[in-house]
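See the structures that follow.
Where a number appears in this text, it was derived from the coordinates with a stated rule and is not lab data. Remember, it's a predicted structure, so these values are computed and weren't measured experimentally. Cβ atoms are built from the backbone, for glycine too; each structure is taken alone.
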Structure P
Amino acid sequence: MLKYDAVVAGAGPAGSTAARVVAAAGARVLLIEKRARVGYPVQCAEYVPALIASEVDFEEKSIALAVGTLVTFFPDGTETSTSAPGYILNREVFDASLAEGAVKAGAELWLKATVEDLTDTSLIIRQANGLRQEVEAGVIIGADGPLSLVARTRGWPRATLAAAVQVEMALPEPMQVTRVYFDPLYRGGYAWVFPKGKTANVGVGLVPGEITPAAALTHFLRRLGWQQQNIVRRTGGLIPVAGPYQEVHRGRVLLCGDAGGFTHPVTGAGILTAILSGRLAGEAAAAYLGSGAPLATYEESWRDLLGPALARGQAGRRRWQEEWARDGAALSKLLRQTWMV
């Protein structure tokens, strides 16, 4: 049996950040990723607030476009412009650089490796060669996405999820602002256009019901009047929208990123919260391994840093669930009270 101080499942922003923090503290860390390439395929609208620069020192090639304004289109035909400085990322480059940072700090990275089972102190990992390897770990960090096997195996309930579909397509004209569109049809969600230079990420996220995400995207592209032959690639994903679990640590297992529900319940934004929760999980794990500090400090630290904003998002999400309306004026009133507050 192989032995590590910490095993981190998932090499997205949360997992790579956690692995880097624990490894930098001198621990022996294994970071596993189910995909053959970190960050690919992209399953994200790729927008991050400018605040991320204070948390991550990322390379310029990770940025597709710097943006400063968000234009929101409401169902009653009105629109607002809001200052929202940030970046549209090249997520594949960004994620790969975070994983590289973890490796440089001393973490060992296994690609095409998946968790098949785990206890509080060990995991069964299927490696790229198909062989199953038992690994003992002092701490296990689940950063394996919205369908986290770590969370399911250790008894956490299935997360409440929205579904998103997206295309990257050529822009008919240059665009320097991000755009969000609300429509009664996109229940519990919205459509977006996030420019990346010559192309843009165009997508819809919603709570599936009377319309599928794919049908909603077709509807949105028709609304824009953009031709589908300009599509460069398609992607999709799931987004936790209920906020973090009541507890994100059990025994010696911690959850961060989408696996722990660390996305904003209204906007669905999750990159910055993934990095922040990953850092906090890594710090708690490092303190536990180094001095025996209780892992429960993770609960306190994430609530202090992220709790207020996520709680506001949860309140907004509850109102969306209860008050979403077909009437454009009524829905617009609700959205103005809950969007970007």
Structure Q
Amino acid sequence: MNDHIGAMPQPGVRLPGILPGATAGRPGLLELARAHAAMRIAIVHPCDQTSLVAMRDAQLAGLIEPLIVAPRARVEAVAAASAIALDGIRIEHVEHSHAAAARAVELAANGTVSALMKGSLHTDELMSAVMAPGSGLRTDKRISHCFLMHTPAYERAFIITDAAINIAPDLDEKAAIAQNAIDLAHVLGVARPRVAILCAVETVNARMRATVDAAALSKMAERGQLTGAAVDGPLAFDNAISESAALMKGIVSPVAGHADILLVPDIEAGNMLAKQLEFLGGAASAGIVLGARVPVVLTSRADSVASRLASCALAVLLAAHASPRSISLLDSGHASVVSHA
């Protein structure tokens, strides 16, 4: 039996939920993050009310120690107009958003902060600075984005990748994106996540590149080129999240109906899927960029304060995992200190 789908993931092990009261007695994402010390994070150009409110809420929740990198006068004006207290928060003054991105990257590279959080600047401004040659934040991993999502219509939280960074990834790039998501699931306590490679259909069609890539990714997992997960594809969306839909189509797979990770074929499919779930399906979400030396909280300018808070919690868990000692997130909901030295 193929290891990539034959070795069953642990029953009952799920990603931490985000929706209030919908975590089946297990600690949710925010609760898990609060088990760690507050993380020092650079808030990059938070020159709007939503960014400052999210920053303050995350600070009051004990998740972060913020360091604002932005034009001082603009930040203080927005804070005053919104009645947001900035007492005790350091502001590192720069002239504009490009300078804010560059300086924040320097602070992450020299260890002053453990993560970055996007404010009101454009995504490409921040990510260009992160990915620039000599930034000090590049690693041998591919930069990719993950949404942790939780919708009332589906009993388990799940990851969607990549809906924000990689536009039209090829096979090798999809493999790297998948491995990043698998590694994130490990940090969140799922030792062997189920990965569904999403396509429009669940059969291989040579005229549909996504299905060919999906089949190749499944074989790559079987051969050990993807590790730490059960991988299956191509799977249509209904097969991935509904066991009954999969059985009706004759699909027998430990991934079908129980997916922890949904790997989308391109950014357009992923972005539309994530936003449909959020705006029409009532999903809560947390977004994070992986593959750099530090996690990057990359939210949309239209994201709610709650989404930004959840994204900060995700960054806290990632940063804690990268530290010499961190808390293992066990399915029982109890935390134990383990060494990663």
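Calculating mean count of other Cβ atoms within 10 Å over residues 233-240 for structures P, Q picks out Q as the one with the greatest value. When distance in nm of label points 7 Å out along Cα→Cβ at positions 209 and 225 is calculated for each of the structures P, Q, the largest result comes from P.
A value of 1.00 was derived for FRET efficiency 1/(1 + (r/R0)^6) of positions 153 and 193 (r between Cβ atoms, R0 = 41 Å, to 0.05); which structure in P, Q was it taken from? Of the options listed, only Q reproduces it.
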